[in-house]
Structure P
Amino acid sequence: MIQFIADKYLAQKLKRVNRKIGAINLATAKTALLVYDASNSSVEKKVRDFARFLKEEGVKTDTAGFYKLKSKDDKRPQDELSYIYYDKKCLNRLGFPKDNRILKVIGKEYHLMIDLNFTSIFSLKVISTLSKAHFKIGRANGYQNDICDLTISTDNKELDFFLGQTTTYLKMINKK
């Protein structure tokens, strides 16, 4: 029942999102946001490598990573320069971010937003949906089909493959 209410509330909030929509390639992108599940250390490493690649291409990259606490003593990683981490304590009852750091990320205009949420975490869905990014990219799966401007359909569920495909398509897009 709560998930139904949260989805309806998200749909209402989406109607108020005002963003410029347009295809942006890797050469013209200046800023990017990566949204992902930071609980898995191998995913974390791959996302950091991809963020480093984007920075080398001249794209200022921020990341928003959800960290699922594994025990009561477990703590989320500390924020770094452009790496923001949050956990369940930073969310309200419906699963919407209430932490100012995350709200700031949602309100900021990025050229690219890449949704790397392969496990359907609701708070990452909220960030992706409400983001004011000009060009949203995600995997052709579930909610991402509705909110992303470019969805990449892959039978391969590996993050490496998806990131490689994303890079390929971002380089192929012609911008005049």
Structure Q
Amino acid sequence: MEKRISQEKRPEGLLIKIKAYKDDSKQSILTIWMVAWTLCGLAIISQIFYEQDEKMKTMILVFASFWGYFEYIVVKAFRWRRKGEEQILISEDKIHIGRTISNRGFLKPYRKDLMNKVRLIEKEENSFIKLFGDSYWVIGGQTLALPVNGKVLYFGLRLSDKEANHLMKIINKELPD
């Protein structure tokens, strides 16, 4: 199994990168599904340009809105699985956390003095939300939580227990007591 977590010392602090979870067989299926979804949707939407009654045009527009939403979700998941990373930059007084795709994205800064220790997220067994969040075409499956000033930041997508504990120790070591 490929190592997904890497660390790098930089002048501005410690940069931790977590590569997106990728399963080659599932990625192939996702690619085929995405192409089929795109072509079928475009074929149906193209029918709006032919002469039809208003009810049919309305139905196609409603279909197009749902199709567009799921097209966005699947393309985003496809890109995330191929080139996505979670990045955590730990500087002297802040922790910057964010997601990037092909090194494009933003890391949002949070003050260390307003943080509590990172903790594992308790896994709910057999819930629909967990099942949906763990599906390959959804970007989800957070394993760690970082309480910051009354809010909770969730990160560590699809980390194994060993990886999550390792990352939790690295970050908690950098936080003030």
Structure responsible for -0.72, -0.92, with log10 I(q)/I(0) by the Debye sum over Cα atoms at q = 0.15, 0.21 Å⁻¹, for residues 3-42 alone calculated and labels P, Q on offer:
P
Suppose you compute relative contact order in percent (Cα under 8 Å, 6 or more apart) for every structure in P, Q: which one lands on 19?
Q
Among P, Q, structure where Kirkwood radius over Cα pairs in Å, for residues 115-154 alone as derived comes to 11.3
Q
Given a value of 10.6 for mean projected area of the Cα convex hull in nm², for residues 35-138 alone, point me to the structure among P, Q it was derived from.
Q
Ranking P, Q by mean projected area of the Cα convex hull in nm², the structure that comes out highest
Q
With helix-only ellipticity at 222 nm (-39500 (n - 2.57) for each DSSP H run of 4 or more, over all residues; to 500) derived from the coordinates and found to be -11000, which of P, Q does the value describe?
P
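Values in this text are rule-based calculations from the coordinates and carry no lab data. As the structure is a prediction and not an experimental result, all values here were calculated from the model.
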